[in-house]
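Asker: See the structures that follow.
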Structure P
């Protein structure tokens, strides 16, 4: 999801329009500002937008009516409403009419930007799912979902190494997305339309591992009743992804090293060497350096496959990607159904959890939560019990902050906003009080 997208901001307050234009514009996000419904319609006639941010109160139109009109003209458009505290009921009504979400004035710019990213994710996935319906019986393309610095670094490394023929070693915890990264390497390589085979080395039987990878001749061992090709032949001209390479029997590792060094191999029972044109990608959740030191992994093979290493971050190292991943899985798992939503409380539970099973575990949790949802809404009650404890602990911390904010506000109000007297009454210096005022937005 590297392409740029466009956001339409409709607000009649020039200061807000200028602020959002300046702060939200990035190389990956174009922002256009309209001060009225008329200007919004003119921009919509010339451009396609993924997200619209609308003020409910406009000088020449009702924000709700404009929202409905915009969505009729561009069906994939997601809308976010800006409202004052007195118009919450109207914003809730907008949600029922299909708005993605709303923010109240004065809004937090970082929160609004996150909402825009999530809204764009939903638009993108809707379009992607529509496109995928044209794939009849084909494996849908995979996506490396997320905008965290860690996942952006992974994308950068994949884009750099994919067009080369260098072997790649993908490391990381189980469920972190190593297979997804391997798929992307193949997709962006010079062999995207060639065979792509995946073999988990943990499933190879020690006695038959060489045969499965390289093939065999009839009679070369008990049970070999006919000639058979192996994965090297199947993946010729394409890409072979060997997952859990640390589980490959050490007796077979020398033969794999020959493929990497000479592009040749022998079937079991065969004397003549075969040449192969193949791109090899590997993955493991083991510490191969330790495996080499303890004699369980061929040292020369390790150095040969570790030419280019991509470390997949764990999900707990990129918690900011969880909302995007949730939207992704909801879209994929409920294709053809009414849109599902997740409550703020449930999302807090998901972002507070440590995810030992990483992205794979998140997908399983979302699948379970969809089944237990009520009226297409996933609440914390649809989540496993262990997800609730970290969120409760976080809420307690937030509650202390809320209490401090409330107390400072009361003291300031008591002293008619005299900050010197308020600081003295609170037992803190004026500098600390100013910092707290900025922190809690108590201007």
Structure Q
């Protein structure tokens, strides 16, 4: 199968950050030519007036929570978890989590995200992974692990050995699945819901299997205070001392850091996921992104879960990531090109996939998105920097084509791999029974 995308503005994100007017040619799952290409292909996409960009990479998503969009509004983090999210997660069944995953994957593919790092809930992870596989998205996924915490509901409380055993088995079955499109990551939720033993064993197990570790850290001031009371240390310092820092670790949020913790992130090469819309909606704070970038930390972007910001649109995250640092550091902070890098090559680098995705280069995987630039909200476009157009003007609804692994999953704005009407109906049905089971009806 060959695909020719012609007449587009190619935002390559390659080493020279070239922006070209021309064509891109795909054979099977790889990009084989850029600029000057063959004129014939099995499928031809006319990208006139449109940008052709690398597929967007979101490094923190909860597909299990997509079903709970709008169910936990106007609450601070710990109340958000205890009163709504944890009871709802604990009430999931296999079918509800499967359709929640399909809903999230469909929304993200339709809006230009081709790769995600996903943290599921305690139960039914296999059902979510099946939804991921069917959707066609590229994903690094993991079952959440929770074996401690006084406020964790019984429906989510795990035995340490059982949690480790189930996670290990899922890693064996799913890491490298779907021709390598699906990978596994170990996902202890956060310090307040995980024993030190669990965390230390996760560090050992993940490195034995050569997979990532994905956890939350320092999202909320109350969380940081409670971690200090529990461990005698600040969040990132504690994680570092038990082996949970390094290039294979994704720490999500990292808002409330002291100088020592910032130095730890930089010196260890630990990855950071920034989720601006969720941080704002939950009132958690504004992450010191510019400071971390200045220290050389690889900061990436994610929408988090739908009940934390009510959408999974990576373009909204880019927009907010650029804007919220400017009142703190001045209008030149977080330039648009850097934000696009965070959402593409930076995310790929964090997942250990920069050799395969994150830029449009010959030999890389064909994860490609076509974005219409002809909307009234994007006009006039002549003389406007293309990165500025993508960050400050573009919406997820402007995506016209999404290609993952050389497979067209969105064509002319229509999602091909997810039956949207079926998913909409099934999700509404599932939410009703999950709410009853969670005691929220």
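Read the figures in this text as sums done on the coordinates, not as results from a lab. In this text, all values refer to a predicted model and were calculated from it rather than measured experimentally.
Asker: For which of the structures P, Q does the calculation of helix-only ellipticity at 222 nm (-39500 (n - 2.57) for each DSSP H run of 4 or more, over all residues; to 500) return -9500?
Answerer: Q
Asker: Determine which structure produced the value 20, 43, 27, 9, 1 for P(r) over Cα pairs in 20 Å bins from 0, in percent, calculated from the coordinates; the candidates are P, Q.
Answerer: P
Asker: Now for a separate question. Matching task: 12 is the computed value of relative contact order in percent (Cα under 8 Å, 6 or more apart). Pick the structure from P, Q.
Answerer: It traces back to P.
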